[in-house]
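K.L.:
In structure tokens below, several structures.
Rule-based calculations on the coordinates, nothing more; no lab input. The shown structure was predicted, so the numbers you read here are calculated from the model rather than taken from an experiment.
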Structure 1
Amino acid sequence: MRAIDTFRSDGASEYGCFVEYYTTVHSRLFLEIRFKHYVGYIQFWAVKFFSGPMMWHGLDFQVAPPEMTLEFIRNHREFDQIHDSIITDDYRLYYLDKPRFQVQIVATDVAQVDELPEDAFR
């Protein structure tokens, strides 16, 4: 597992992305990413929100600053029970703006992995 550097790479917009698996029980989201002959995965932890298509091109996500994450979450009533300091300290909004769609993910952490963990589907 390694920190996500793909978001900033020159070829990030060329990656094919697919929602591989999302479990609400453990709040984990796995995106399968493909670029030329490479196949890997992006894992998001403690996912509180996902909006977007099930597949798209482009891995050039932006990471919102804490204030923008807080504003985004406060616009969704289901998060009214979460204290502001928890949101700004622990969660981030990862977003991708394309001409015809958006992807928005609120999660605590993200990493790139070459294989799905053995417990990914539990």
Structure 2
Amino acid sequence: MFGRKCPTRALIDAGYSPKQARKGLFATLQTSGPLREAFENEIIKLVKLSEILPLPHERANLVRVRLLMNVLSGKDAAVQSARLLGQDREVHMFEPESRIGMNIAVMPPAEWSARYVKTDPSD
């Protein structure tokens, strides 16, 4: 909505006074009908966009297809986008399917203790 601007700068650039802009976005939304209407329209657009998003398994297939196309063409086009899409918490392609932790305790043989373990601190 603001691009790379902070909300105060965006409000000033949109024609609001610096004093009103310093009050913040939400205070300005409460007093400005046109801004509130524009904000609601943006939210409605985002909700409509979220309704047409592909399901997680379809997004995973998109990543696979993009990466295969890159391999076949010999180019690295959209690799970062595919990686980010694959890391989505609903897709989670690049995580192990099962997380297994192993703790291994190794005890040295008893005959080693005489050879390698010091008992006398003066040695």
Structure 3
Amino acid sequence: MRTKIYILLLSIVLSLFIASFVGKIYSSGFVEISGFGSFIADEFWYNFFDGILAAFVFSLFLLFTLFGGKNKYKWPGFLAIPALILAAYLDLRQLYVSLVLGVCAWVLGWGILKVKQSLQKNKTPTA
């Protein structure tokens, strides 16, 4: 249980680091930045707030797939539900982007694990 909490905290920290990048991709594809009387003046913060939910879902699925252990597919599903509900409330496009990034993170984590397993299987012991 303690490792699950550590993975959750690590995914929160990772999502804070990649939120602006994910938001920039999201903004370039869907949203036109317009200063509609918002208190946020810098483009970095627009991108950050646009990408924080999708970045959280991405990092959650990636880290739990890589390090989750037992029930590693159940935990990210439960933990992503509030973020996905908030994304659906804010904008349905953001929900779709979050779901697609979650699936991409799961596939990326699964692929990394398969490569790791194949490298360990092909490793020859030295005598």
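K.L.:
If helix-only ellipticity at 222 nm (-39500 (n - 2.57) for each DSSP H run of 4 or more, over all residues; to 500) comes out at -28000 when worked out from the coordinates, which of 1, 2, 3 was used? Don't jump to the answer; show the numbers that get you there.
P.N.:
Working: 1: -3500; 2: -17000; 3: -28000.
Checking each candidate, the match is 3.
K.L.:
To which of 1, 2, 3 does the computed value 31 (relative contact order in percent (Cα under 8 Å, 6 or more apart)) belong?
P.N.:
On the way: 1: 31; 2: 13; 3: 27.
Derived from 1, not from the others.
K.L.:
Have a look at 1, 2, 3 and say which one yields -0.36, -0.58, -0.67, -0.86 for log10 I(q)/I(0) by the Debye sum over Cα atoms at q = 0.11, 0.14, 0.15, 0.17 Å⁻¹, as calculated.
P.N.:
Values: 1: -0.36, -0.58, -0.67, -0.86; 2: -0.72, -0.88, -0.92, -0.97; 3: -0.44, -0.65, -0.72, -0.86.
Answer by label: 1.
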